[in-house]
Structures are given as C-alpha cells and as structure tokens.
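Novice: Okay, got some structures for you below.
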Structure P
Amino acid sequence: MPSTDLEGSIRIAEDIRQVIHDADIDHEGFLVAKLTISMGVTSLIPVRGTTQESIVEHTDQALYRAKNQGRDRIES
C-alpha cells in the first residue's frame, strides 16, 4: 500500500482480522472451530537493490511469527 507507514498497515490488517473474527464463520473439519486469519505486515522505503522477493520474504517471516505465536493475530 503506497504511502502507508507500518502503523497504518498494521491498523488496516487489524481491521481485516477483526471483520473475519466478528463474522464468526464455522471452520468445519479443522482443529479450530472458527475461521481466523493471521497476517504478516512489512513496511519499508525501498532503496537501490531492494527486490520484490526480499519484501515478500520479510512479510512471510512476519506471517510465520503470527502463526507460531497463536494465530488470529498480526505481526510485523
């Protein structure tokens, strides 16, 4: 999201997470009874040499931290 700092990105991700949580959607056949969402958020000002892959890698690491710390959460 261009022109969005980390705080703003986290706020948007949390709004999305809360909508999914409030929807109270059954997640039949899984260990978790209700559908949840975890997200990784990264914000940076690119410099020469910054690649799309490195941005995705940082965001992916944040996502896995969220999953490992209990799911249904946002990590940056």
Structure Q
Amino acid sequence: METIQAIFDGKNFLPQQPIPVKGNYNVIITFLEPIDVSNKPPVRPPFEYGSMIGKMWVADDFDAPLDDLKDYME
C-alpha cells in the first residue's frame, strides 16, 4: 500500500510528487476535507415506484412443497 498526496481540481487528481509506478492499479481515494454536496442533485432510481403493478404474478401454489424434493424434506 502506498500513500500519494494529490490535489483534486474537480475533474483530475494532480499528484504532488512523482509516482514511481507503471501500469494500472486499483486505488482508494479519501478526501481529507469535507466535500460540499449541497448543490448536488438528488439521485433518482432508474424506475418509478409502482411501475411494475399488474406486470407480474405469483402462482397460487408458490409455497407448496415440490414433489421432486419430498424425499429430502422428511
């Protein structure tokens, strides 16, 4: 694990020292100062609640034991 100090300009991370690695790496970014999210729009789900009403059904015997498994359910 390595720690690299950088500045975020809103789009890119600008390292404050050379990074001695080549290739792609997974990273975790931790902001050390509070982030102002007051002007961020709320996240909306990709669907509307209730949009699936009437489009699916459940069989009346959904909870009934399966004959194929009766030997295992004794």
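All of the numbers you see were taken from the coordinates with simple rules; none came from a lab. Keep in mind that this is a model prediction, so the values were computed, not measured. Cβ atoms are built from the backbone, for glycine too; each structure is taken alone.
Novice: Quick one: helix-only ellipticity at 222 nm (-39500 (n - 2.57) for each DSSP H run of 4 or more, over all residues; to 500) came out at 0 when computed from one of P, Q, so which one is it?
Specialist: Values: P: -15500; Q: 0.
That value comes from structure Q.
Novice: Given a computed value of 47, 20, 17 for Cα extents along the principal axes in Å, which structure among P, Q does it belong to?
Specialist: Label of the originating structure: P.
Novice: On to the next question. Taking mean count of other Cβ atoms within 10 Å over residues 40-47 for each of P, Q, which is largest?
Specialist: Greatest value across P, Q: structure P.
Novice: OK, next. Hey, Rg and Dmax of the Cα atoms in Å, for residues 8-47 alone derived from one of P, Q reads 15.3, 45; which structure?
Specialist: Clearly, the read-out refers to Q.
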